[in-house]
Structure I
Amino acid sequence: MFRKNISFRFASLSMALLAMGCTLGGNTFAEPPAASAPASFNSELSYQMYHTMAAEMMMREGQLKPAAQHYAAAATRSSNPAIVRRATEAAIQAEESDLAKKLLSHWMKLEPDSLEVRQYRILLRSRLEEYDAAVDDVVWLRDFIEKKEGHGFEFVVSLLALEAGVSNAYEIFRRYVDKVENSAKTQLVITTLAVNAQKYAAALESAEIVKANGNEAQKEQATRLRARALLALQRTDDAVAELAPVVENSEDNELKLEYGRMLIMADRRDEAQPVFKQLYADQPDNADILYTLGLLYLEQKEYAFAEPLMKKLMKIPERKHEASYFLAQIYEGQQRFDEAFIAYDAALDGDFARESIGRKTLLLQREKGFDAAEQWLQQQIESASMPARKLALALARAQLLHDVEKYEAAIEAYNAAEKFGASKRDILYSRSLTYDKMGDVAAAEKDLRAIIRDDPDDADALNALGYMLTVSTDRYDEAKVLISKALALMPNSAAILDSMGWVLYKLGDYDGAEKQLRQAFGKMRDPEVASHLIEVLSRLGKLAEAQKLLQDMLTEYPDDKMLVDVKERLAELSGS
């Protein structure tokens, strides 16, 4: 209601409305700004007119607090509810809570059975976290609507959810359940609000109550909400297990779609694929299903199955660019390179433009050589009209130069990219990696510090700087502080867990390093993470496990430099 009613009701106040209002004698409970006010007024009407017009002018100029005071001065000496309402709205908008309370009290006396005044008071009380007091108004409003129209309970739930904000709505309704009605129906509302307010532990608790006491429909809804809460808590396997029995006996395709997505998030794609196949059979034109099933086939390199789905997705205008991007990957996987180039070009106007630029650049370099890739990028930079597109292309060119170890040229390309006027964060981050490769730690640190200065919670920059200091300097304590902050911001990042493990290793905490690196490797089976874990295991005397992990990883990545280096160190340590 606040969003709908407060911000645009102050454009004018007619003279007729002022003339119709009855006047009240006595002082106001809000003294208006007095600097420009007349010393006295000829009549009550002139008093009302002056303060109302002054308030309107100030509202138009954005001076909310003095405008609210002027409105209140007029409202508290008037018995016209329309004027009091305007004053109340102005006080709430100006965040003058005490004044708004007094105006609401005055309005309540004028219209004790007003539905609107109760709604405003509920929402003001929710803003002020006066949750217990708000419950009394919720009950009054529920009963009033129920008598007039029915559905009183549903009305107050909607009002709280839409207008009070999910956290405030949850707090008010939790008290409603404690004081007024504790049933499966109300507990289901609590579960819904708790999930929306990200109070997942509370959601799990209330969902269990519904599952124990509700009817079948309520139990199913509680199970769905409980699964979402578990997923939000990153208990993905528990979320899947929660929802699986319901899906098994359901014909609800929306539920099956939700379940299939949970399987993907739990990294159980083999189980997700048949779910999406069934969904596709039932809804062959559903864009989300086409997209997801196509990606599942693409990920498993089942290109013949993925291609027709993405071509079908291309016929949906709003999805054609992303479909082109994934079609290009399909063509690339089938070594249909000319078609892949065309498809990547078709994706350049969509959300995957940056990814398309990067993949086409790599493909051109691999198939036609460095010169062909750089020439294409230069042509695209010259023809692009939007700064964001120019920046993406310039960064791709700099990355291309970096990848072929033309570091000085890459730095020049990054510097040139700054002229496009877009955000410098990506330039600074990428350039720091090139400086690091050149061995210029000071320049790399300067760029990363600039990012962190602008955004102290940039986890990637914090981690990059911490890892660089770990690998390239002996400033391990400083590095640990940076990586710790990054890990607090992104506790499930495999890259940051790896950095933490490696800095702990450098600080001599081998047990702590092993714990962090095992977590990192469990999330990302990467040669660099593996090489770190192998070295830590060898230091802890777990040579057999280290040797086995090394052999397994060399089978997958026989030419990886970090694995080859750690193999030599492991041989020295084991004496073989």
Structure II
Amino acid sequence: MRPRPAPAFWHLYVPKLFGVLRRGYGFDDFRHDLIAGLTVAVVALPLAMALAIASGASPEKGLHTAIIAGFLISALGGSRVQIGGPTAAFIPVVFVVIERFGYGGLILCTTLAGLMLIAAGLLRLGTLMKYIPQPVIVGFTAGIAVSIFSSQIKDAFGLPLDRVPAEFLPRWQAYVATMDRIDLLTLGVTVTSLVAILLLRRIRQTSPVFLIVVLLGSVAVAALGLDVATIQTRFPGGIPSALPTFQIPDIPFDRLGELLPMSFTIAFLAGVESLLSAVVADGMIGGRHRSNAELVAQGVANIGSAMFGGLPATGAIARTATNVRAGARSPVSGMLHALFLLIFMLVGARWMGFVPLPVLAAVLLIVAWNMAEIAHIRHLMRGPIGDRLVLIVTFVLTVMFDLTIAIEVGVVLAAFLFMHRMGSMVEVASGQKLVEDDVADDLSARPDPRAGLPEGVEVFQFTGPLFYAVANRLDDMLDQMFSPPRLFILKLDGVPMMDASGVTALRQFLDRCHKQGTRVMFCGLRGQPMRVLRDMHGLDHPALAGTPVNLAAARDQARLLLA
């Protein structure tokens, strides 16, 4: 086993597109990317408009964002199949910025966020994103899902509200005050659209369900002459069938201090979501993204989007997964997806004005439900009580107050919790070390852990607390091997503590081993890690071959397994 040479500094920022073209790009690759780009564009078209409207902007802003930022993210990014554009995560913060500072404030906010992302990439902070605990990410993601759901009540029920408050409690007070004036026709269109989406997903999961329902809903409303709100009635003039133009509106530079925290929130969300999306894509294609190059590309894309009147953008997990499943082979598919959206807008803008707002509300209600990740929340709620507390606090702060406050408090609370756990484990870890030193002071006298193991078995000793950032080290260890082993023994007797993020890291490691045909043993698990793994169902993975109590038992099981 020979380690690979470390790449030069500038390799960290080379876009994946350059590497693909350098290795050779043929017609068959282009054909696959063309089909994937068209497929993703069909999925992204209704989402881009719906996300813009939910953010308090006009629908063409979402299309411009998907076109400009989507092209730049694919062309300059560090992921091979990443698809960029507006996402649901930005809806609460963008809505608040537009409400308080106008669209000029959003332009400034997005530009500052882009500069922050470029600085983070140049400072090689991409790997630090892995230190954000899972309960914090799941907590604010679920909170955003609730905020999106809350923002769609007006259009879903047809409530007669000229202005919807940005804050959660005043918004629901306004809803309750007008609930006696629900438009039953609008509610019927919303419910019908929801049922149609769910039925089509059950029948044909690979179909562009959102676009089909939007098209059918638009045709039905127009043909039957139903009196429900549409894009054209909400935004007189509809969607302009013209290229995005460079524009700098009235920007409130005097309120820069108030906008900085929200700029940080946009940069944080863009960084975390894009890198999470890149990790998901890596697992689907068996690749490896360049995190710092991805951050720089996200920064350039957000500045470009702002200069052309767009919204904040980042890597979109669902659209990236659709891109991979459609057969994408390179960043060219993402660039083509942006070009197809531009063609759709130029050719079909006049008909987009007929899209009913309750149908778009139904689309976003489904997006919010998917974003909530109820199964993931249930999984983390089986973890230690501290992780559950972090998740709940982050969720409540996101919904009731502000996303910026939620992220700050969640990360700080998780850090204090981690330090408390480490402080409680110091004495136990020191006692264990002293006992080992008394037994064998001469390190050369200790046996080789690989001795007596069959061919194709690797042993890795892990010492210290197991948390989310460890996943990257485990991946690096696998990448250094020219051929994957048949069996991997992880010695975990030196792990005093494991939290919910550590279980997530181990499951990701097991997923990757399972894909490459490698079995895994967890050797020497202590009491607390064993309890957490058992409570969170981390011991029933198909790649896990056993949990032997020590290395001798692992050797015996390895011989039987590989006989």
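Every number in this text was worked out from the coordinates using simple rules, so none of it is lab data. Please read all numbers here as calculations on a predicted model, not as lab measurements. Cβ atoms are built from the backbone, for glycine too; each structure is taken alone.
Points to keep in mind about this one:
- Structure responsible for 1.31, with Cα Rg over 2.2 N^0.38 Å calculated and labels I, II on offer: I
- Of structures I, II, the largest value of relative contact order in percent (Cα under 8 Å, 6 or more apart) belongs to II.
- Computed -21000 for helix-only ellipticity at 222 nm (-39500 (n - 2.57) for each DSSP H run of 4 or more, over all residues; to 500) - originating structure among I, II: II
- At a computed 31, 23, 13 (semi-axes √(5λ) of the Cα gyration tensor in Å, for residues 396-547 alone), which of I, II: II
- Computed 4.0 for distance in nm of label points 7 Å out along Cα→Cβ at positions 308 and 500 - originating structure among I, II: II
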